[in-house]
Structure I
Amino acid sequence: MSKLQANQYIGNGFSAYGGELEVLLTYQDNKIQDLQVTKHHESEMGQWALNELPGKIIAANSAEVDGVTGASATSRAIKDATIDALKKAQLKDNK
């Protein structure tokens, strides 16, 4: 991945089906500005979560959203990766 821009953070999660999953979080002024899944190995079923969940997380400004039915492992991995990235963002904000 190329160099991160200001206010961008990488988070990692793990799906029992697809393995490692990575997100790129843009976080500024205590708000999730953008969330992109940048690395995954998910199946077609997992695509539902990959397409739907980032928008839900941005809208809620939190990873505490309902997962996507039929793609629970991928949903969990995206939420875990988002939480990982948010922790990094909040650590930086507290320095």
Structure II
Amino acid sequence: MSEDVTVVRDEVEAYADGTVARVRILAVPESEQFPDGIKYAFHYDDAGADDPIIRFDNHHGVHELHLGSRVFETDYPGLQTLYRAWRAALPFDKRTDW
């Protein structure tokens, strides 16, 4: 990782049912690709799966919602709003971990 990238949050929770949740937020240099200086992923899937159950990210600069194999471009209402939407989509018993 580049010296000008800072890990703001990186947490992973692996569950007994084989699912995995991960929150990763990086502070990156502001650029055309990342004008807010933030790179993020809110991810939940079956461990080793090709497609997530749900993921919000901007890995390539475009804000996206991944639902299984489908990908949708989204607006960016802010990290807190996306985090809350992701958390609300988790199974109820896993929300308390986040």
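A short reminder: the numbers here are calculations on the coordinates, not readings from a lab. Here the structure is a predicted model, which means the values were calculated and not measured. Cβ atoms are built from the backbone, for glycine too; each structure is taken alone.
Each of I, II could give Cα Rg over 2.2 N^0.38 Å, but the derived value 1.08 comes from II.
Among candidates I, II, the computation of mean count of other Cβ atoms within 10 Å over residues 22-29 that gave 16.2 used structure II.
When distance in nm of label points 7 Å out along Cα→Cβ at positions 54 and 78 is calculated for each of the structures I, II, which structure yields the highest value? All intermediate terms of the calculation are to be shown ahead of the outcome.
Details: I: 0.9; II: 2.0.
Going through I, II one by one, distance in nm of label points 7 Å out along Cα→Cβ at positions 54 and 78 is largest in II.
Kindly point out which one of I, II the value -14000 was derived from, the read-out being helix-only ellipticity at 222 nm (-39500 (n - 2.57) for each DSSP H run of 4 or more, over all residues; to 500). Write down the numbers at each step before the final one.
Numbers: I: -14000; II: -4000.
Matching structure: I.
Ranked by mean count of other Cβ atoms within 10 Å over residues 6-13, structures I, II are topped by I, which has the highest value. Of structures I, II, which gives 34 when relative contact order in percent (Cα under 8 Å, 6 or more apart) is computed from the coordinates? The read-out comes from structure I.
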